[in-house]
Structure P
Amino acid sequence: MPSDISAAAAGTWKLGDFTINRMGFGAMRTTANPDTAVAIRVLRRAVELGVNHIDTAAFYRSPGGTLGVGEGPARFANELIREALAPYPEGLVITTKVGPGEDADGNFYNAKTAAELRTQVEQNLRQLGKEVLDVVNLRIIKKPGEDSIAERFGALADLRDQGLIRQLGISNVQPDHLDEAQAIAPVVCVQNFYSLDTHSDDDAFLKLCGERGVAYVPFFAIAGTSREGGATADHSEALQALAKSKGVTEQQLRLSWTLHQGTHVLAIPGTGNPAHLEENIAAGAINLTPEELASLS
């Protein structure tokens with residue numbers, strides 16, 4: 001592994017008021033390792049390697065304690081981030097999301113009202129130990145042409161006006177949702193499921209976001225159709241051959257492909273493994289020619 005790995009190799013993007021490196025970090029998998037010390041080491045190492053954009057959510061937690069099915073207390077990604085990184089370094093942007101959540105009894109729900117959304121925003125503030133959230137994404141269940149987000153996004157815009165949030169984004173959405181949201185308040189990012197294996201349905205949306213100056217943030221870029229199951233092992237022959245010829249892993253090539261889809265595309269690969277963290281960030285320095293990209297698509 002090169003000793004000069006840096007998230008800056010992938011270039012930067014202006015996320016609203018923030019300038020961030022396009023190679024970021026997703027915190028969901030930090031709760032999977034029962035060794036909290038390892039999770040904290042991964043988070044600190046990510047920042048050491050130049051990551052200044054971390055994606056998280058209050059509902060990212062381990063399956064333990066009163067809110068889960070395992071033994072021992074639940075570990076929340078937000079609390080791990082706070083323990084590892086607070087007081088937060090200047091320039092670190094933490095993006096969280098609201099919509100899905102768990103009540104005090106551990107029951108899952110989707111926030112529909114302004115009061116429920118405010119409760120979730122305040123939960124993120126407490127867990128992260130912040131007075132203002134940098135970026136909040138409204139995450140919904142994606143239904144083409146259905147499920148208006150105007151009322152919920154408007155509630156978040158009110159919280160932004162009250163100083164609890166700096167920037168707003170949307171997640172798991174369709175283009176009509178972006179139209180709705182932008183009619184209410186500025187949208188700095190769209191976070192959707194998008195990977196080498198699953199991109200065709202969202203290619204036009206990704207392009208639209210670029211035209212409007214909105215960051216497009218794929219999740220499950222490495223996992224692909226495995227989604228929450230983790231990094232996929234289902235690689236095409238073309239992907240395997242190109243990875244071998246370039247001396248990189250298939251997962252690194254998937255990340256590189258993702259970043260090559262546009263300068264407005266941000267990567268947020270997540271891991272609880274220190275070695276995988278360095279591999280992921282190193283992928284930001286991989287260059288692909290138009291011919292290589294075509295061979296993968």
Structure Q
Amino acid sequence: MINSIEKPNALTRFSETTDDTERCLAPLPDIESPLFTIPVGACDTHAHVVIHDPAHPMAPNRSYTPPAAPEDSYLAMLNAMRISRGVLIQISVMGTDNSYMLKVLRNNPDRLRGVAVVDTSITDKELLDMHEAGVRGLRINTLFGGGVNFDALEKLAPRVEEMGWNMQFLMDARQLPELMPRMRALPCTCVIDHMGHMPMPAGLDDPGTRALFSLVKDHGFWVKLSGAYRMSELYPEFPDVTPLARALIDLAPDRMVWGSDWPHVAIKHMPDTGHMLNLLQTWAPDEKVRNKILVDNPAVLYGF
């Protein structure tokens with residue numbers, strides 16, 4: 001069965017700019033229905049909302065230009081997958097202008113949480129206002145232009161800890177061996193995006209993979225089981241990602257969360273969002289473990 005997602009025409013329009021950034025594909029309008037029972041309270045911990053509006057200009061140093069992905073289309077996607085809750089991640093192309101994401105969070109206080117992007121000039125009052133809106137983390141980005149990178153790491157981490165938030169990393173795990181001393185010293189809860197975003201077929205013994213495993217096993221890091229299509233070219237099942245996902249789940253089933261990564265920006269081949277959820281049945285065949293990943297773990301990490 002296929003779920004059709006109603007979306008306004010704005011979703012398929014590209015930004016009316018003259019820059020030469022890559023123009024992203026729009027997400028598919030029809031998605032695969034869940035093939036397993038989605039528990040009440042299930043959470044998609046990684047998605048983005050985007051609006052094309054002069055009041056919310058995109059960062060001039062961005063790496064790509066996404067189509068609009070507004071609030072109503074995002075909520076329709078969650079509904080089509082029978083997902084109760086969501087976590088919005090400030091998209092890199094919007095830089096540190098979190099205002100649209102914060103507006104969507106305020107419109108859905110019981111259903112949504114957020115992860116913001118800020119620089120070191122952020123005030124305590126601004127952080128408190130974000131917390132009131134539903135923000136529960138900050139994102140560090142080393143892969144795409146527009147985000148805040150490792151230069152801000154040590155200055156932001158104590159403030160994240162003080163807020164009771166988490167720090168989320170969009171990075172390639174091949175960077176980890178060199179960065180391990182800094183990563184291990186962080187005082188706050190830390191989350192790695194997209195299983196480390198490392199191109200497959202990197203094996204489980206790859207230095208980057210071993211470093212990722214060490215952060216999870218020995219230092220309490222969390223991992224998002226998301227973005228398989230960013231690591232593998234073996235559409236649509238991504239079998240070369242399965243051993244990594246299963247190994248991470250085996251290491252720390254209480255610190256794994258799932259994310260759709262909708263609207264799937266900056267890729268050449270658009271995945272089926274519903275199918276990405278159904279892959280979780282392969283990665284975590286045990287229903288109790290899946291329910292931890294979908295319900296219990298995100299409730300702890302994001303304060304639902």
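Values computed for the structure shown
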read-out: Entry that produces 0.60 once FRET efficiency 1/(1 + (r/R0)^6) of positions 162 and 258 (r between Cβ atoms, R0 = 30 Å, to 0.05) is calculated, selected from P, Q; value: Q
read-out: Origin of the derived value 24.8 (mean count of other Cβ atoms within 10 Å over residues 50-57; candidates P, Q); value: P
read-out: Per distance in nm of label points 7 Å out along Cα→Cβ at positions 34 and 170, the highest-valued of structures P, Q; value: P
read-out: Given 12.8 for mean count of other Cβ atoms within 10 Å over residues 122-129, calculated: source structure among P, Q; value: Q
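Throughout, read-outs are computed from the coordinates displayed, never taken from laboratory work. Worth saying up front: this structure is predicted, and the values here are computed from it rather than measured. Cβ atoms are built from the backbone, for glycine too; each structure is taken alone.
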